[in-house]
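Pasting the structures here.
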Structure P
Amino acid sequence: MAKRKAASVVDAALPGLARLAPTQQRSRDRFERILSCATEIMAEKGSEALRMSDIVERSGVAFGSLYQYFPDKAAIIGTLAERHNAVGRDCVRRDLSAVTAARDLHPALCRIVDSYYEMFMREPVMRDIWQATQADRALQKLDADDMAVLAGLLSDAIKRVAPGMPAATLATLSGLTMTLIAAAVRHAITLPPKKARQALTQFKAMLPRDLSGLA
């Protein structure tokens, strides 16, 4: 019975994610060691050079145990991406929580830009993870799903200060704004720090300020 239950968990795993989340401490330690070693390898060589055999060699985890959790390297990258996405969503929630009037929106969006840039600079491997998500269809969906969540968070904040905005306008504004923020930050991380800051300063000046014409 236990074996059938475990198998159902494996079958239900989403593409681009771990097969299952371990519950016992020893298994959790092994799971985290796999992810830690994968992160180290990507930081050293890039996501394209990541190989399951390299993870086995560095982590000391047997192939059987590795595949128990991750069917392929896309699942490892997807699991790491989701962790970083969760941190990013928490930052966006925090920054948007201060939006209680229309005038608060622009400063909040600027803080989101800065928070995302700082997160990428603190964790350079995020660049490799993001590049890998763009090259894999299953991982692209994870990225799209995350963007939809972020757009929803912004939509909720705008509704608080501009309740009369038409639903279609709100959805378009929220989706485009979060997509542009992500694109601007991902462009900035390819630049030297001084130029990156200049580019982001110019970009932040373009973010929405006056919602009155859209309500």
Structure Q
Amino acid sequence: MDYTTISAPVQTSFTEKRSEFLGYLTPVTTNDEAVAFINAVKADHRKARHHVYAYILRDQNTTRYSDDGEPQGTAGMPVLEVLQKRGLTDVCIVVVRYFGGILLGGGGLVRAYSHSAAISCDAAQICHMCESVPLTLRMDYGLYGKVTNILPKYGVLEESSDFGTDVLLTLRVRCEVLPALTDELTEVSAGRIAMEKGTPGYADFSTV
């Protein structure tokens, strides 16, 4: 099943009525990774009053959040809802608040924590991960033009190419289109393209 996540950690900050909100968003794949990240951020900001967090994992459909001392429902849940509305998974966010001496009120807290989560998501590189298969094609030069005309129709990722005695293309192909692609390649080449499939996994198809 395809999913959306982020490629690398990001950090953001903004100030609301003298309270500073620092957003730390990172990709994670397990509960242990999420907890370790949360603890690391807390360790880096021991003087902060609040370390609000939320994370969503594909593993066992795990969802966790914490208000960390803020009034119930004003921090962790709003941050989690931003991640959910963006359709992100395998991500963890910690929003650190350095209290500035001015109370924001319930509505103000919801807006501030939501904004911190939103600008963190905006700063991240989004990855659309698709279940896919590595596919290596070996062909003579006479078939190369026909193949390059076919490939865009199937939205493949070209990972590498080698032009030696034969043309060698290494592709990444989404599982749902793989049978149709290999059938068409076989037909157009009269079976003269050597195809080798790798182990299925996930790859980022954001650029396709």
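Taking -0.43, -0.89, -0.98 as the value of log10 I(q)/I(0) by the Debye sum over Cα atoms at q = 0.13, 0.20, 0.22 Å⁻¹, for residues 105-160 alone derived from one of the structures shown (P, Q), identify that structure.
On the way: P: -0.43, -0.89, -0.98; Q: -0.59, -0.86, -0.94.
Computed on structure P.
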If FRET efficiency 1/(1 + (r/R0)^6) of positions 65 and 153 (r between Cβ atoms, R0 = 41 Å, to 0.05) comes out at 0.45 when worked out from the coordinates, which of P, Q was used?
Q
Looking at distance in nm of label points 7 Å out along Cα→Cβ at positions 17 and 97, point out which structure of P, Q has the largest value.
P
Consider the structures P, Q: one of them gives -10000 for helix-only ellipticity at 222 nm (-39500 (n - 2.57) for each DSSP H run of 4 or more, over all residues; to 500) as calculated from the coordinates. Say which.
Q
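Compare distance in nm of label points 7 Å out along Cα→Cβ at positions 57 and 145 across structures P, Q and report the one with the greatest value.
Going through P, Q one by one, distance in nm of label points 7 Å out along Cα→Cβ at positions 57 and 145 is largest in Q.
Of structures P, Q, which gives 23.5 when mean count of other Cβ atoms within 10 Å over residues 113-120 is computed from the coordinates?
Here the read-out was taken from Q.
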Calculated from one of P, Q, Rg/Rh (Cα atoms, Kirkwood Rh) reads 1.05, and the structure in question is P
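Each value in this text was obtained by applying a stated rule to the coordinates, not by laboratory testing. Keep in mind that what you see is a predicted model, and the values were worked out from it rather than measured. Cβ atoms are built from the backbone, for glycine too; each structure is taken alone.
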